[in-house]
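Heads up, there are several structures right after this.
Every number in this text was worked out from the coordinates using simple rules, so none of it is lab data. Computed from a predicted model, the values in this text were never measured in an experiment. Cβ atoms are built from the backbone, for glycine too; each structure is taken alone.
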Structure 1
């Protein structure tokens, strides 16, 4: 029997949350409203068994609307915490000790921060149940629901369900024509591989900037992901892959430090990866195995 398990939290308006690669569904009778996400940024820390993602994204729409975003995870997040904008500035500071990045780093820039009306996590292995769950958000916000309007999104969800991906995080935002940044949130979840969702993203964006900061025990091979994500470069043309002392992670986040503190290694790797340019159709999620 399929199941839908509601977990985690309902956030009040002052809570903080963020986007990764997500499916976007306007909670609006006008289902053709364009949702545009020109940039996304994430810090991804993985110790081989557990992962932390700190997320933020720029977002706007062609009209005022509530927005439902959906992101898949390898496991339901067992912890959700507020994160601060400065975590991205701190990781930049650590990288800058080793050289200057050759490209303009969009992760330094945040627009006006926006906060979620709600955030929930759900586990389901049923397509029908997933549609029912999406419909419940339309009912909650008194918007007319037409299943045909989410056909494209559901075709992607169907492929995730077929692959055995049963864990999702739903967020609701108020967005408008002004570009805004979702305030960062920290998710903690179990995973046997480093993970970042890409192929679910359906934002109507001609150009995009994706900035990923990976924190790992060993030097990652970005090319093995076969996603088009590449390692960014210092101005001396060397890849942005640096080894730092584990204790230096305290500059970024206590949670990230705690993720690695029990490991016998004294050092960790920080890798700056991403994608800048014309929006491409990602056919797979970003995964790195040990």
Structure 2
């Protein structure tokens, strides 16, 4: 039996209750100028400031995180509310928090995967977030039906996107070209995930631009071209693509089948794929 790996040693974090004044809140926010925090939600700040000003705000164990320079990693909305209400509030404050903790930290407004990726400096974070989730489904569950019992957590998607940053950017940029004339019916998250899988696994990447351009414009495509068949998907089949993971699985599969036919020079009038054909198509 393989021994389980030992958990990493926890960082030396000092956590205490602190009566945070408006002056302290201002200083901590000024220390945060180099930290890529998410955008401020004015409505959240105003709501919490009203609660503080009118005595409805109660101390709670939600931790406010500061780095080694007293820059704010988590808790900026609460600090702005303190400033806006001009009140002092008790906050549970953790100091000396490692700056990379933001990718696993939640706050009163839970961060989305895209917000975390943006804070980490990853370009096109919203596209990358959706690509990462669907592509990881392909990576982890190629032989299973992507039903509601299979879940990809936000942490899994974040780590996957950070593990393959260059490939994610290529996928995000390439799938843009697949929608040049907006005729493709397969949703972008499925196309982006499929392109990522292609970038990761195909030995024929020199053909990726031609594939994306043909799918995106349809210019010069002849009957039997797999790219034309992909453009027609949804118009020539009763399997329309909507929401849900099962539809995502079908969408990724039809894009991969189109790619495989294109790079191998095979004719394809119609592109279809069904759950009965599991496992998922491998990339040529």
If distance in nm of label points 7 Å out along Cα→Cβ at positions 156 and 180 is computed and equals 2.1, the structure in 1, 2: 1
A value of -13500 was derived for helix-only ellipticity at 222 nm (-39500 (n - 2.57) for each DSSP H run of 4 or more, over all residues; to 500); which structure in 1, 2 was it taken from? 2
Structures 1, 2 compared on Rg/Rh (Cα atoms, Kirkwood Rh), for residues 76-227 alone: the greatest is 2
Kindly point out which one of 1, 2 the value 1, 5, 11, 13, 13, 11, 9, 8, 8, 8, 6, 4, 2, 1, 0 was derived from, the read-out being P(r) over Cα pairs in 5 Å bins from 0, in percent. 2
Value 15 of relative contact order in percent (Cα under 8 Å, 6 or more apart) was derived from the coordinates of, among 1, 2, structure 2
One of 1, 2 was used to compute distance in nm of label points 7 Å out along Cα→Cβ at positions 28 and 148, and the result was 2.0. Which label is that? 1
